[in-house]
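Derivation of every value follows stated rules applied to the coordinates shown; laboratory data play no part. For clarity, every value in this text was computed on a predicted model and none was experimentally measured. Cβ atoms are built from the backbone, for glycine too; each structure is taken alone.
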Structure 1
Amino acid sequence: MLNTTIRIKPVILICSLFFFGTFTLQAQELYVFSEPASVMPARSIIVKQSFQQMEGVHPQQNYNTQLEFSLNKKWMAHFGTNYKSTDFYTQYRFYSSDALHEHTRLAGYFKAVASGNNPAEQAILLDGQQKLMGAGFIATRLQHKWASSLTMGWLHRYTGNTNFPNDAFQYSLSNGLLLYPIKYKNYNQTNVNFYIEILGQKLTQNKAHFLDIAPAVQFIFNSQAKLNLGYRLPIWDTMQRNSSRSYYMSLDYLFFNALPRSKRVKK
């Protein structure tokens with residue numbers, strides 16, 4: 001089924017947004033629909049609850065509870081469940097170049113979903129509906145109030161309709177702008193961030209491809225509690241999907257220094 005909501009070539013759109021985000025504006029990088037190459041604060045724990053209202057041929061609701069933790073400044077992991085399946089995500093930051101009010105970071109990631117209800121559709125789903133695994137690369141650039149992040153990776157599903165390909169190329173381009181405060185006075189100030197994320201997937205064994213856009217707004221309270229509100233919709237879609245549009249809301253809380261320091265072995 002072809003959705004011609006907006007006919008824009010995916011490559012042209014992504015390149016245009018990349019140059020716009022990198023050179024034109026000045027952001028937080030706590031993206032709503034993707035992960036940046038910057039990991040959580042060392043020895044911290046995040047508890048997150050999300051809700052997704054999916055619209056389309058088969059509307060449905062998806063709840064997810066997630067526990068995130070970071071043992072050091074380079075490595076973090078997530079464990080989550082939507083009460084029908086479980087998922088695991090881990091990320092390692094292998095490069096960082098930091099300066100005043102700016103940085104560039106690179107990371108590798110791995111994700112696995114243990115089970116799912118296996119809906120019959122072409123798209124490989126990352127929200128706990130199919131058994132799968134994936135791995136890839138993330139590059140993030142922050143400069144003053146603006147941040148851009150590019151993710152590219154491979155996906156393989158183990159369950160689902162056998163008539164559909166099981167491998168896909170997954171990619172995203174995320175851009176965020178810090179709207180408020182205009183000037184920082186202390187870490188207790190409420191932050192307001194605006195995001196535009198481009199999310200795409202291309203099956204490797206045919207020409208099926210989707211490209212979604214996901215605007216979102218984010219509120220951060222006291223540097224610990226975070227409220228995300230977003231909406232995802234297709235701008236290029238030649239792939240069979242049961243739900244192509246969705247409302248998203250999540251709330252999470254960060255516990256600083258919740259994990260003990262690792263003890264160094266004395267020689």
Structure 2
Amino acid sequence: MYEFTYHKPTSIADAVKLLGADADAKALAGGQTFIPVLKQRLNKPSAVIDLAGLGLSGIRAEGNRVVIGAMTTHHAIATSPDIAKAIPGLTTMAGWIGDTQVRHRGTMGGSLANNDPTACYPAAVLALNATIRTDKRSIAADDYFQGMFTTALEPGELITEIEFPLPVEKSAYAKFRNPASRYAMVGVFVAKSSAGVRVAITGAAQNGVFRHKEMEEALGKSWSPDAVAKIKTSPEALNSDIHGSAEYRAHLITVMAKRAVAAAG
């Protein structure tokens with residue numbers, strides 16, 4: 001690692017101030033991506049701002065919504081009875097992220113801020129039409145994700161919590177995992193609510209998570225695996241690497257979508 005200054009602020013305002021004062025400072029959430037990047041010397045921050053202890057973790061129900069703090073761990077989400085009751089697909093997703101050690105350290109907010117194109121949470125947030133709240137504003141999921149490792153966050157802006165609207169009638173996530181990293185080669189989250197059907201795909205595309213409008217329309221007419229079984233996805237903008245070709249990922253999107261719908265019931 002390179003040398004850097006470590007800060008442990010005691011309030012969100014202090015953390016934002018520290019980040020705003022130094023363009024090369026980086027925030028530390030769970031560290032499951034950031035720490036390996038530091039070890040590999042792929043990032044050289046002048047300062048690291050530790051977000052632990054700022055009161056950003058926790059899960060609460062507020063009327064017709066569930067709110068999850070940005071520093072809430074994958075394990076807490078996977079084992080939350082409130083989430084299991086309201087959005088079962090989200091508990092399943094959290095339980096499949098990484099391994100036990102990662103799930104006890106990694107956070108939802110950290111994953112969303114990083115926006116890795118193979119991460120799981122972006123698919124849930126987009127499919128569930130969630131709202132990302134920061135220290136400055138609220139950002140709709142459709143406006144938040146802007147490409148590989150790119151979001152609507154401004155420099156120094158911190159995610160504080162994520163709001164999921166209720167009720168969610170059906171939800172499920174199906175993931176084809178890379179056998180080594182356990183990241184999604186293709187992950188499909190399906191959700192049905194009074195506002196309609198939304199289908200989000202992660203892991204497959206070069207630009208990260210995206211909604212599959214054709215599948216949404218088909219499932220809006222008939223909620224069944226058969227409704228998406230014959231839908232083809234163009235491989236043109238999909239990833240192709242040693243783990244699988246773009247054509248293979250296009251095929252997996254249909255397979256995972258069918259599994260997700262079947263799991264949702």
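Brief remarks on what is shown
- Parent structure of the calculated result 1.2, given that distance in nm of label points 7 Å out along Cα→Cβ at positions 140 and 228 is the read-out and 1, 2 the choices: 1
- Structure responsible for -9000, with helix-only ellipticity at 222 nm (-39500 (n - 2.57) for each DSSP H run of 4 or more, over all residues; to 500) calculated and labels 1, 2 on offer: 2
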